[in-house]
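S.K.: I've put the structures underneath this note.
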Structure 1
Amino acid sequence: MSYYILIRGSMASGKSTISKRLAKILKAEYISVDAVLEKHKLDKVPPNAPGVPAENFIKADNILLPKVKKLLKKGKIVIFDACFYHKKHILHLIRSLKYPHYAFTLKAPAGECIKRDLKRKKTLGKDSVCAVHWLVSRFDYGIAIKTNKKTINKILNEISKYLPK
């Protein structure tokens, strides 16, 4: 059965770790929207803007969509890893992909995300983490999963409860 999964959340909330592990478990295709933004130089935040504009995320989607549609048509599962802090971005994907989808918002306190960011090889900094945390926290989409003080396996088990068997 083809479907796609949106894993959204703040920087350092566990999105990439969870998405990659879930992709392995489900034998799914993992897609990092951030990697596409970066590769195509769409990850720039304009002066005085709170984050990357929704239009840039939609441009990244349009780059990805032909590949994703082929994968879904072949019966694959696709996992999108992104902050998804624009509803417009989420709605664009849903309108573009006529397949079932499951969405999860990974939630962790800003302080925890800052601590996790400091442990990365390429730290993004407190200001960036706080800005994205604020943007993501403006709304929930899908099922909210608290990641603070939980193991990766516990989070994966929670998510798996909502996916088709």
Structure 2
Amino acid sequence: MNLLFSLGLDNDRLRELGKGLGADVPYCIEGGTRLAEGTGEILTALPDFSGVDIVLVKPRIGVSTAWVYGNFDTGKVGDSERPDTELIRRVVGRRDLKAVATAMRNVLEKVTVPEYPIVKEAKDRLLEEGAWGSMMSGSGPTVFGIFPDAAAAAEAFGRLSADGRWQCFLTKTE
């Protein structure tokens, strides 16, 4: 819209306006590898993590973000279930894909997975197909797997796409 209507707004202003639309909007405006804090509006640049082979699996269900957050209790999340942000920063900086993949955590899975078991099924299938790690994105239901290379990701994509319970996408990080 900024370009279409020649508004001339800079990214700072766009992020400020965007956070009223949704927590992910400021990141979508900025892009790249970022640490998101707060409700997603505080973004810190991290070292480049582009070109990583990813398979996305989106179960053919909808999950209400409001419902997930309304049922999320931070007091019921143990330390081992929380992401180790400093570890993630270090391994992203070293571009250690396997370490990133195994260190990923999403506390919202604690709410979404019990209500929607297909999310866990999709995560498990990604791991069975060779992903080094798999995690739900945001409040779900989409999950992703980090693969060691393009060939492994393509093979997994082919097999996972045959399951009509979800849509699959083969992509790379930018």
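S.K.: I have 15.4 for mean count of other Cβ atoms within 10 Å over residues 11-18, calculated from one of the structures 1, 2. Which structure is it?
M.R.: Source structure: 2.
S.K.: From 1, 2, which structure was distance in nm of label points 7 Å out along Cα→Cβ at positions 3 and 139 = 2.2 calculated on?
M.R.: 1
S.K.: If relative contact order in percent (Cα under 8 Å, 6 or more apart) computes to 35, which of 1, 2 did it come from?
M.R.: Derived from 1, not from the others.
S.K.: Sticking with this structure for a sec: Using the calculated result -14500 for helix-only ellipticity at 222 nm (-39500 (n - 2.57) for each DSSP H run of 4 or more, over all residues; to 500), pick out the matching structure from 1, 2.
M.R.: Structure 1 accounts for this read-out.
S.K.: Figure out for me which of the structures 1, 2 the number 11.0 belongs to, where mean projected area of the Cα convex hull in nm² was derived from the coordinates.
M.R.: Considering all the candidates, the number was obtained from 2.
S.K.: Then there is this: Rank structures 1, 2 by mean count of other Cβ atoms within 10 Å over residues 27-34 and report only the one at the top, that is, the highest.
M.R.: Largest one: structure 1.
Every read-out reported here was derived from the displayed coordinates using simple, explicitly stated rules and does not represent laboratory data. Because the structure is a prediction, the values reported are computed rather than measured. Cβ atoms are built from the backbone, for glycine too; each structure is taken alone.
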